[in-house]
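The structures come next, written out as structure tokens.
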Structure I
Amino acid sequence: MASTAAVSGSTADRLRSDPVYQAFWLLRIGFTVAPILFGLDKFASVLTDWDGYLAPAINDLVPGTAHQAMLAVGVIEIVAGLAVAVLPRFGGYLVAAWIGGIIVNLLILGDYYDVALRDFGLLLGALTLARLASAFPADDLLRRRRGIQGTRP
């Protein structure tokens, strides 16, 4: 396997030849698109009735109704997905923390242990994205707009 440190050139060249860079972009795209789509669905309820996924103990802590809480959750998920798109090193940790909260909610709710376990895998993927993003600092869109060049270790 070729060393990823030796791979240079355009983004397209790196995507063709560097498996680490490919993994970074697969995770970045996935953790951008999925939270945004799930966040939007909190407003449309096409996939499921999201209100039923809020543990009563959590619902008692937040102001408003379960539906209002889920709308707030939708906004947070959209913001988290956008954060991954723009600043994957920060966004990956943000999504991981958010998924951690979802796991806690599901464990309190009970009956969704399989979903909590699946979400734990997603949490690990989000942490992996954040770690991989530290290897590609020039790929942060905000850094690129400001003209800040990152170096790869």
Structure II
Amino acid sequence: MNSAPTPHPSIAANAAYRLLNPIPFGCFVAALIFDVVYARSGELLWNKSAAWLIAIGLLFAIIPRLINLVQIWGPSRRAALTSDKLDFWLNLLAIAAAIVNAFVHSRDAYAVVPAGVWLSACTVILLSIGNVVVSVRRTTARSQVYA
């Protein structure tokens, strides 16, 4: 009996995903910090910097999500785990929150303060939960291998 080989994710796609995936998280965390500083100080520089960080984070979030989309939902996908699917959806929700946040940051001055901080926090929380889910899965998988 010949069974078809299970498809493996592309090494280049996996490398690009692992290289680019942390960049949006860093941008969104920095934007949250800048939003909080802007809410406390009122200095316009922090608001504009947060808006730029959100835009840069969104640009860098596109490629890892497309790679993840193909790896999890594509025709030659590997057996996707529930944690991978949950991470995908949490990241997608975080990107949607960041898009709304980018529109909020296009407002004038103090119109950004309450909504911008909450949307930045929501984005960071969703991304953090996704990262924790994947990390826990990897840790449990490694401990099962070594047991």
Structure III
Amino acid sequence: MKRLLLALALLLPGLATAGTLQPLAAGDIAALLKPPAQGERIIALWALDCAYCEPDLRALARLQRAHPDRIQLVVVSTDSIERRAAVEARLRRMQMDGYPNRAYADATPERLNFLLDPDWGGETPRVLVIRADGSRLGISGELTPAQLRRLP
């Protein structure tokens, strides 16, 4: 019984962090941009001070739920991981905390912007679509219904 309690005590902290905000550093970008085996990976870049980010994230979540076998959604905050509490609170409020979530963890966020997409100026919202065939699409600004229909 003591062993079972000890095992549970060691396991619980790991379970508590499952699905929480993870740091995104320069070394993580290549894996994030690697084409998925099938379908598309949608990387939704957002920021705490972005007016259009919340509606875009909700629209992308609906799209992903409509095509769960085809679309992987990864949510990336361009805010520093040092603002973890504020980012996680907003993710919970938007009901986006169930998706893989990352936040910038690099002293030079412009470097991460460039590594993610050299054609991107850093404005949010930004959506990167990485397709299984290796093709990519970048969209800045509020997503239109026509743009959303072209994603899956």
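Taking relative contact order in percent (Cα under 8 Å, 6 or more apart) as the criterion, the highest value among I, II, III goes to III. Here helix-only ellipticity at 222 nm (-39500 (n - 2.57) for each DSSP H run of 4 or more, over all residues; to 500) was calculated and came to -28000; which of the structures I, II, III was it taken from? Corresponding structure: II.
Where a number appears in this text, it was derived from the coordinates with a stated rule and is not lab data. Note that this is a predicted model, so its numbers are computed, not measured.
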